[in-house]
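Listed after this line are the structures, all set down as C-alpha cells.
Where a number appears in this text, it was derived from the coordinates with a stated rule and is not lab data. These numbers come from a predicted model, not from an experiment. Cβ atoms are built from the backbone, for glycine too; each structure is taken alone.
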Structure 1
Amino acid sequence: MSFNIRGAVIANVSGNTEGELQATITDAIQNGQEKMLPGLGVLFEIIWNNSNEQDRQEMLHALKSGLQ
C-alpha cells in the first residue's frame with residue numbers, strides 16, 4: 001500500500017491563509033514529533049521550487065548558520 005504524502009500535505013494546507021500556514025509550521029516544529037518531518041519537507045520543497053536563486057542562497061546561508 002502506497003501513501004501519497006505530498007498530495008495529502010498539499011490537500012491539508014491548500015487554501016490556508018499565511019497565518020494558518022505559519023501556525024501549521026510552528027506547531028509541527030514545537031511539537032517535535034518525527035511524524036511531522038515529512039510534511040515539513042513537502043512544505044520546504046514547495047518553498048524551494050517557488051523561490052528565485054537569491055532566496056535559495058539566503059535559505060542555504062540560514063541553514064548553514066543554523067548547523068554550526
Structure 2
Amino acid sequence: MREAERRIAEGSNRLTDALHRMWSFQRQGDFDSARQQMRDVLAVEVVPYYRELALEQLSGMSDEP
C-alpha cells in the first residue's frame with residue numbers, strides 16, 4: 001500500500017510541475033517545448049490516471065495561443 005501511495009504522490013507532483021512548465025512555454029509561444037513536458041511525463045509515469053491526463057494535454061495542445 002505504501003508503494004502505491006508513493007507512486008501516486010510522485011506522479012501528482014511530476015504532472016503538476018510539468019503542467020506549470022508547459023503553461024509557461026505556451027505563454028512564450030514555444031509549443032514544441034510545451035509538448036515535450038508532457039512527453040517527458042509519459043516516458044516515466046506509471047499511474048494510469050496521470051498518464052491519461054498527460055495524453056489529454058498533449059493531444060489537445062494547439063499550435064497557437
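Which one of 1, 2 has helix-only ellipticity at 222 nm (-39500 (n - 2.57) for each DSSP H run of 4 or more, over all residues; to 500), as calculated from the coordinates, equal to -23500? This value belongs to structure 1. A value of 1.03 was computed for Rg/Rh (Cα atoms, Kirkwood Rh); which of 1, 2 is the source structure? Of the options listed, only 2 reproduces it. Given that distance in nm of label points 7 Å out along Cα→Cβ at positions 9 and 25, derived from a single structure, equals 1.2, which label among 1, 2 identifies that structure? Label of the source structure: 1.
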